[in-house]
Structure I
Amino acid sequence: MNTVNAKEVKEHARRLGADLVGIAPMSRFEGAPKQMDARYIFPGAKSMIVLGFRIARGTLRGIEEGTLFSNYPSMGYAALNQVYGPMVLWNLTRLLEDEGYETIPMLNANGGEAINPVTGNFRKGWSRPAADGKPYPDVLVHFRLAAYLAGLGEIGWSKVFLTPEFGPRQRFAILLTDAELEPDPIFEGKICDRCKACVTHCHGNAISMDESVKVTVAGHELEWNKLDPLACEKGIQGGANRELSPFEGEYPRMYGYGRAIEGACGCIRACMVHLEERRTIKNLFKNKFRSSPQWEIDRSKPYELTPEVVEFYEKSGKIEDFEAYITYNKRDNYGTDKTDGKVNPLVD
């Protein structure tokens with residue numbers, strides 16, 4: 001049988017477009033809860049390859065300025081998790097399969113897990129084990145812990161993963177394979193200095209200032225804040241009081257990630273600004289990211305049109321209610337309001 005080595009795999013992954021590549025032996029999952037132990041997914045696997053893809057700093061610019069909110073969820077989330085990352089996974093899989101090794105390419109997506117990926121709670125009544133001794137499907141692989149096992153960095157106080165290259169700006173994809181590859185050592189450096197900027201800038205009030213949780217992973221004790229996941233879910237939709245959402249209604253969930261309109265104000269943006277100022281990370285820029293204080297929306301004031309909009313749109317009769325296009329779609333485009341409450345087979 002042909003063989004491949006870790007150096008070849010890493011070089012090929014980078015040629016394909018991965019920014020970061022780390023390798024862990026599957027034995028590092030020893031001690032993990034059964035429902036989060038990737039060895040049950042592929043009992044014959046010897047290695048886990050973790051790929052990291054940078055979140056372009058500029059995808060956060062529109063949210064930072066309060067002017068463009070679709071770019072971060074599309075290019076900073078969905079394009080990496082669902083398009084770019086899987087393409088690299090498939091092509092790296094081809095290399096390993098051509099050498100006779102089976103791989104499981106795993107994109108960063110939640111869905112059918114027996115463990116709620118937001119709360120960490122077990123979903124009673126969701127599924128049944130396929131055989132005695134097996135976990136309930138689907139097994140939940142914790143991508144940040146996978147990246148830690150592969151030596152790519154550390155988990156910061158906010159529970160966001162930090163790398164020496166990009167700080168909090170990356171997303172991950174995973175391959176499990178029965179190729180036995182030389183592993184990377186666990187990261188022993190220190191990126192997070194517990195400045196707690198993530199806490200003070202989180203508009204969901206989800207990140208604890210002092211309370212923490214500790215877990216032991218691959219013989220190393222990790223610690224992060226006692227995160228309130230439901231407060232985080234609310235916060236990313238614009239803050240606890242929607243002070244970081246300029247939208248009067250619910251913003252459409254573009255690409256499945258449209259709720260990320262707060263733009264990770266604390267856990268990514270504030271953290272990134274701090275690490276760049278300290279020059280702790282390698283990927284630095286010629287200009288500062290933040291040039292003015294974070295804006296907020298004062299919802300105690302009534303909604304009004306600016307003079308520019310009045311001059312260029314209202315005076316020329318080019319003003320419509322925000323629901324006008326939705327109504328048009330229902331009436332004339334999709335025609336769903338003509339079905340008398342019945343399902344329209346062309347749409348639904």
Structure II
Amino acid sequence: MIEMADDAAVTTAPASPATSSGPAAGATPPGRSAAGRSAGGRRSTDSTLRKRLEITFFVAPALAMILLFVVWPVITAVQMSGYRWNGRGPMVDFVGLANYVSVLTDDVFVGSLVNNLVIAVGSILIQLPLGLAIALLLNRRMWGQSALRTIIFVPYVLAEVVAGVIWFQLLQPQYGLLDTLLSAVGIQPPEQGWLGDPDLALWTVLAILTWKYLGLAVILFLAGLQGVPDELYEAAQLDGASWWQVQRKITIPLLGPTIRTWGFLSMIGSLQLFDMVWILTKGGPANATSTMAIYLVNEGTRSANFGIAGAASVILFLIALVMAVLYQRLILRRDAQGVA
């Protein structure tokens with residue numbers, strides 16, 4: 001009887017909540033779970049929308065400036081380059097690629113391109129070793145270190161117009177300080193002046209540009225030198241390496257990314273050179289110092305050949321773009337791959 005009662009109790013006992021096929025006690029109803037998921041989805045959507053609005057708010061001004069001062073002028077120059085136009089009235093005299101042919105066959109433009117390339121190559125060949133030597137010197141603890149850094153960097157922060165006017169006055173053959181000093185020590189200065197002699201004018205401009213922009217190279221190299229670990233120098237000294245071996249094996253390789261970045265900036269700046277040369281020589285004498293930017297300004301403002309000027313500006317843009325892309329692919333790509 002006892003066994004039968006136990007069996008009956010087991011048979012008639014209610015199912016445990018854990019083994020029941022229905023929802024567990026205290027479980028969230030399906031409707032409430034869906035509402036929670038919907039609320040979470042709305043919060044995620046609101047957060048994404050807020051982030052997009054914030055990005056748009058901060059990017060929109062810069063994007064508007066790029067469209068207004070970069071994209072639109074390029075489009076206008078391309079349109080202008082297809083017409084023979086003097087700047088007055090609508091552009092109706094379409095000439096196709098004739099303006100580009102005129103520019104590329106113009107000896108003045110070809111000479112201006114050569115001058116830009118000479119300045120670009122000369123700036124790198126002169127400023128690189130000179131700036132690196134000064135940076136290595138100023139990187140050592142010495143008396144008046146801060147004052148020397150300031151003196152080196154001051155020319156770079158001067159406005160191009162101010163620097164150009166100063167050197168224009170210093171190089172005057174009648175009363176210029178340089179000619180006066182040379183005459184005082186028995187050296188005969190050029191009769192036509194440093195900026196008036198076609199054989200000396202371009203090299204004089206290059207020397208002034210070196211004085212003007214050397215400070216940028218020095219500051220960038222000094223900043224790069226701060227990232228070289230002192231432990232490497234100490235290890236090299238313990239191994240008995242000479243000063244030149246330390247610079248050649250440690251300093252210059254680790255300074256490679258900085259040098260390549262400065263070279264890119266120097267190259268692009270040399271291709272776009274205008275203001276300093278305009279103040280000093282206006283491209284003379286006899287177009288000896290003319291640059292591509294001066295050529296297109298002369299054609300547009302002085303000769304009223306805005307179609308020619310537009311074609312010259314497009315060619316200048318394409319040359320700078322091609323050289324920038326090649327520099328990026330061949331030289332700056334080393335930094336992205338982690339190669340010194």
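Read the figures in this text as sums done on the coordinates, not as results from a lab. Just so it is clear, the structure is predicted and the values come from calculations on it, not from any experiment. Cβ atoms are built from the backbone, for glycine too; each structure is taken alone.
In table form, for the structure just shown:
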| read-out | value |
| --- | --- |
| Which of I, II yields -4500 [helix-only ellipticity at 222 nm (-39500 (n - 2.57) for each DSSP H run of 4 or more, over all residues; to 500), calculated] | I |
| Answer label among I, II for the case where FRET efficiency 1/(1 + (r/R0)^6) of positions 122 and 322 (r between Cβ atoms, R0 = 41 Å, to 0.05), calculated from the coordinates, equals 1.00 | II |
| If volume of the Cα convex hull per residue in Å³ is computed and equals 340, the structure in I, II | II |
| Identity of the structure behind 19 (criterion: relative contact order in percent (Cα under 8 Å, 6 or more apart), calculated), options I, II | I |
| Per distance in nm of label points 7 Å out along Cα→Cβ at positions 186 and 290, the highest-valued of structures I, II | II |
| Which of I, II leads on volume of the Cα convex hull per residue in Å³, for residues 90-225 alone, largest value | II |
